[in-house]
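S.K.: Take a look at the structures listed below.
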Structure I
Amino acid sequence: MCVKYNAVFVNKYTNVNTQIIMGDNGLNYISPMIINGIIIETDGFEVLSIDTVENYTADQLNIFDYDIKNNFYILKNYSLKIEIPVNVFEKSAEKETSENIIIELTDKKNGKMKIRDKNIEINRFELLNSFDVLYKEINKKYEIKICAFCKNSCWNPYGGTDFCNHLCFKIFSNEYYKINNRSKVEIVKLMEKYTGQYENVYLTNSCEEYMEK
C-alpha cells in the first residue's frame with residue numbers, strides 16, 4: 001500500500017509545495033522530501049533533518065535554520081502542513097463527501113489539526129492525542145471513516161506516534177470488545193494470542209467494515 005499526501009513546507013525563507021509518500025518501501029516507510037534540491041529526511045513527522053550536507057552548496061542550505069546534532073542537520077523554525085483526504089459523513093445533512101484533514105506540524109512538536117470548521121490546537125503535538133481530540137470535537141456533527149476512529153482498531157502499544165503505527169483487530173473484534181481496560185498489557189496479550197492475524201494500518205486508512213467508535 002502506497003499513499004501520497006500533499007504537503008507544504010514553510011519557513012521565513014521559503015514556501016515549497018511537496019509530497020509525503022508512505023508505504024512505498026514497506027508499511028512504515030515515510031519518504032524523504034525534496035526541498036531546494038536537498039533531500040529532507042522525515043522521522044515520523046517529528047524530526048526533519050539533512051544528512052550528507054557535503055553534497056549540497058551553501059546557497060541550497062541557506063534557506064534553512066538548523067541545529068547540528070551527531071552530524072545531522074536538524075531543521076528548526078518551520079511549519080509542515082499536510083493534507084489528508086478522508087471520507088466524511090455529515091450527520092445533519094445525511095450525506096457523504098470527501099474532505100481534508102489538515103495537520104500542521106512545527107519543529108517543537110506543536111501544531112494544529114483541522115477538519116472543516118474545527119481547528120484543534122495541540123501544544124505538545126502527538127498524532128494519537130491529536131486524533132483523540134479531533135474525534136471528540138467533531139463526532140456529533142461528522143463521522144470520519146478512518147482507522148483512527150474505528151472501534152476495531154487501536155494504537156500500537158509498542159510505541160511510536162507516526163501514521164503507520166495503528167493496529168486493526170477486526171478479525172477477532174468480538175474478543176477485542178470484551179477487554180474493559182485496553183491497557184498496554186492487555187493489548188499485548190491479545191497480539192501474542194493472535195500473532196499474524198492483526199494488521200498494521202495507517203491512521204487515515206479505511207475499509208468497508210469501518211465501525212465508528
Structure II
Amino acid sequence: MFLTTDERQQISRLFAFLLEGEKLAFDCASKQASLFSDMASRKFLLNQARQEKFHYRVFQSGVGILTPRGISNIPGLKQVRQYRCLLEESLDRGDRQESLLGMQIMLEGLGDVAVNHISAGFEYRNVGAMCRRVRHLILGQEDAHHSFGLARFDALLENQPIPDRLQQRSQDYLELLESLVYSLSDLFHYFDENSADYLNEFQAGLPDWISVQHT
C-alpha cells in the first residue's frame with residue numbers, strides 16, 4: 001500500500017517513541033539479570049535483553065526506511081525519561097520486586113497493548129504484509145516478558161501481602177504511564193484510535209492490588 005509523506009512521518013514518530021521504550025527495556029533487563037541468583041531468571045532476563053535490542057533495531061530500521069531525512073517532535077520523551085529515573089532508582093537499590101513491577105508488569109503490559117494495536121492497524125490498512133512474521137514474533141516476546149514479571153513477582157512475595165511501599169510506588173508508575181499515553185493523543189487521533197481505549201485495556205491487565213482510579 002502506498003504511504004503519503006505525512007503517513008510516513010506519523011508512523012516514524014510512533015516508531016521513534018517505541019525506540020525509547022525498547023532502549024529502556026534493554027537497559028533494565030540487562031541490569032536485572034545481575035540481581036537474580038537463580039539461573040532460570042538470569043537466563044530469561046539476558047534473553048529478554050537480546051530481544052529488546054532486536055525490537056529496537058526493527059523500529060530503528062522502520063524509521064530509517066520511512067523517513068531517511070529524519071523526524072522531529074517525538075512524543076512522550078519527557079515521560080519516558082521520568083519513568084527511567086524511577087526504574088533506575090529501584091535497580092540501584094537492588095530492588096528486584098520493584099524493578100519487575102515497573103518494567104515487566106507495568107511497562108511491558110502497556111507495550112503489549114500498544115504492539116497489539118499497532119499490528120492490528122497494519123493488518124487493517126494492508127501495510128507491511130512482508131513484516132507480519134516479525135510483528136508476530138515481537139508480540140509473542142512482549143507477552144512472555146509480561147507473564148514472566150507477573151509470575152516472578154508473585155514468587156518473590158511467597159504469598160505474603162503486598163508491601164505498602166510497592167503499592168505506593170505502583171501509583172507513581174501508573175501516573176507516569178497515564179501521562180505518557182495521553183502525550184500520544186495526537187498520534188492516536190491520526191490513526192483513528194483513542195487514548196482511553198489503550199489505558200482501559202492496559203489497566204484491565206494489571207494485578208488486582210494495583211489501585212486504578214477511574215474517572
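Quick note: the coordinates plus some simple rules give every number you see, no bench work behind them. Keep in mind the model is a prediction, meaning the values are calculated, not measured. Cβ atoms are built from the backbone, for glycine too; each structure is taken alone.
S.K.: For FRET efficiency 1/(1 + (r/R0)^6) of positions 174 and 190 (r between Cβ atoms, R0 = 25 Å, to 0.05), which of the structures I, II scores highest?
M.R.: Across I, II, FRET efficiency 1/(1 + (r/R0)^6) of positions 174 and 190 (r between Cβ atoms, R0 = 25 Å, to 0.05) peaks for I.
S.K.: Right, another one. Can you tell which of I, II yields 24 when relative contact order in percent (Cα under 8 Å, 6 or more apart) is derived from it?
M.R.: II
S.K.: Hey, another quick one. Comparing structures I, II by volume of the Cα convex hull per residue in Å³, which one has the largest value? Before the final figure, lay out each step's value.
M.R.: Details: I: 142; II: 117.
Once volume of the Cα convex hull per residue in Å³ is worked out for each structure, I has the highest.
S.K.: Same structure, new question: Given that helix-only ellipticity at 222 nm (-39500 (n - 2.57) for each DSSP H run of 4 or more, over all residues; to 500), derived from a single structure, equals -4000, which label among I, II identifies that structure?
M.R.: This figure was derived from I.
S.K.: If we compute FRET efficiency 1/(1 + (r/R0)^6) of positions 54 and 110 (r between Cβ atoms, R0 = 25 Å, to 0.05) for structures I, II, which one ends up with the highest value?
M.R.: II
S.K.: For which of the structures I, II does the calculation of mean count of other Cβ atoms within 10 Å over residues 6-13 return 18.1?
M.R.: The read-out was computed on structure II.
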